1. Using distance in nm of label points 7 Å out along Cα→Cβ at positions 107 and 171, single out the structure from P, Q with the greatest value.
2. Of the structures labelled P, Q, one was used to calculate relative contact order in percent (Cα under 8 Å, 6 or more apart), giving 18. Name it.
3. In terms of volume of the Cα convex hull per residue in Å³, which of structures P, Q is highest?
4. Taking -12000 as the value of helix-only ellipticity at 222 nm (-39500 (n - 2.57) for each DSSP H run of 4 or more, over all residues; to 500) derived from one of the structures shown (P, Q), identify that structure.
5. Which of the displayed structures (P, Q) returns the greatest value of percent of Cα pairs over 15 Å apart, for residues 99-162 alone on calculation?
Structure P
Amino acid sequence: MKALNDDLQMRSDWLFPLCTGEERLRNTHGLKLHPTQKPEALLHRILLASTMAGDVILDPFLGTGTSAAVAKRLHRHFVGIERHPAYVEAAWGRIRRQKPAPPEAMEATPTRRDAPRVSFGSLVERGLIAPGTPLTDKQRRVAAQVMADGTLSCGPHRGSIHQVGAAVQTAPSCNGWTFWHMERDGALVPIDVLRDT
């Protein structure tokens with residue numbers, strides 16, 4: 001969901017424009033076919049947030065088939081129930097016209113959380129960062145040294161990259177991967193880059 005919102009946490013209240021223009025289904029007199037037709041963007045977000053490709057969705061009040069059309073586009077199966085004949089006809093037409101997205105477009109982009117977890121100590125063990133390597137914060141205000149057991153030493157503080165980062169900032173917590181930096185090719189880079197090697 002964060003990917004849909006430029007990598008920012010999405011709010012729990014969503015704002016969408018009303019269903020208008022080309023998306024709005026109309027009857028033969030040019031009037032709205034259904035009084036409360038939902039925008040496809042709303043169903044797109046709901047289905048991505050709550051289902052996976054191949055899942056089955058149930059819409060017991062299908063109306064003109066917005067949920068079914070979006071489900072087909074996103075490779076979801078659907079069961080729709082509707083009793084109004086004009087709505088059923090419109091929904092079937094809409095579903096038939098909808099093209100599924102290419103299968104490769106359905107793969108979710110992996111997040112940092114999906115990546116295998118790597119401990120700082122394992123990077124030291126593998127020689128990706130050597131004991132004795134100096135680390136600093138981005139502004140070079142504090143300096144620490146990498147210890148052979150994968151901890152950091154900084155004045156009176158000794159512990160994990162997270163514990164020492166929090167201690168030197170007098171903060172309750174710290175993401176040591178992004179707080180601590182090291183020299184690489186003449187530039188200061190966060191130690192987080194080591195997890196990609």
Structure Q
Amino acid sequence: MTATMDKSLEELRERAAAEGLLDVAYATADSPFGTLLLARTPKGLVRLALPSEDVGETLAELAERVSPRILEAPGRLDEERRELEDYFEGRRREFALPIDWQLSHGFLLRARHGIAAIPYGETRTYADLARAAGNERAVRAAGTACSRNPIPLIVPCHRVVRSDGTPGLYAGGVEMKKRLLAMEGQSG
């Protein structure tokens with residue numbers, strides 16, 4: 001693209017946002033695991049897709065569940081990308097990003113709030129998560145809260161492990177989960 005086209009596209013994005021025509025802004029971010037897709041609404045980060053997830057399917061899901069008014073607007077996700085870069089480089093242990101929880105409801109929302117509260121370098125079991133979400137017998141539902149987490153890494157479901165201490169499954173793959181836990185000083 002030429003500089004003139006880049007400027008025109010940026011002006012279009014700004015105009016759409018100013019006129020309330022942009023409900024979801026998205027951008028990509030590099031990570032040690034591959035390219036991440038980030039999406040935010042005016043309330044905050046609503047979706048983070050891992051490299052193993054299909055970008056087209058993720059955007060279609062956002063169009064259906066959040067709003068069809070989606071536009072690639074990298075400048076609107078600068079802070080999210082900066083915080084993720086700091087995290088991967090070991091300079092950040094906590095995210096300070098606003099989160100839009102609209103893709104989570106009921107038990108899943110309570111469980112994901114519990115996940116978000118797990119400190120860097122610590123883990124909790126699926127049973128701990130179920131108990132914290134208000135139903136100690138809902139261990140499988142706690143697993144679902146992790147496996148379908150719309151904002152992994154920021155809502156650190158990689159910190160939830162099996163009762164025997166083994167990592168368990170992860171949407172980005174077991175190896176990614178092990179590497180994230182090792183990065184944070186936990187065995188995986």
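1. Working: P: 3.4; Q: 1.9.
Structure P comes out on top.
2. Working: P: 10; Q: 18.
The read-out was computed on structure Q.
3. On the way: P: 182; Q: 115.
Across P, Q, volume of the Cα convex hull per residue in Å³ peaks for P.
4. Q
5. Details: P: 63; Q: 37.
Comparing P, Q by percent of Cα pairs over 15 Å apart, for residues 99-162 alone, the maximum is at P.
A short reminder: the numbers here are calculations on the coordinates, not readings from a lab. What you see is a predicted model, and the numbers here were worked out from it, not measured in a lab. Cβ atoms are built from the backbone, for glycine too; each structure is taken alone.
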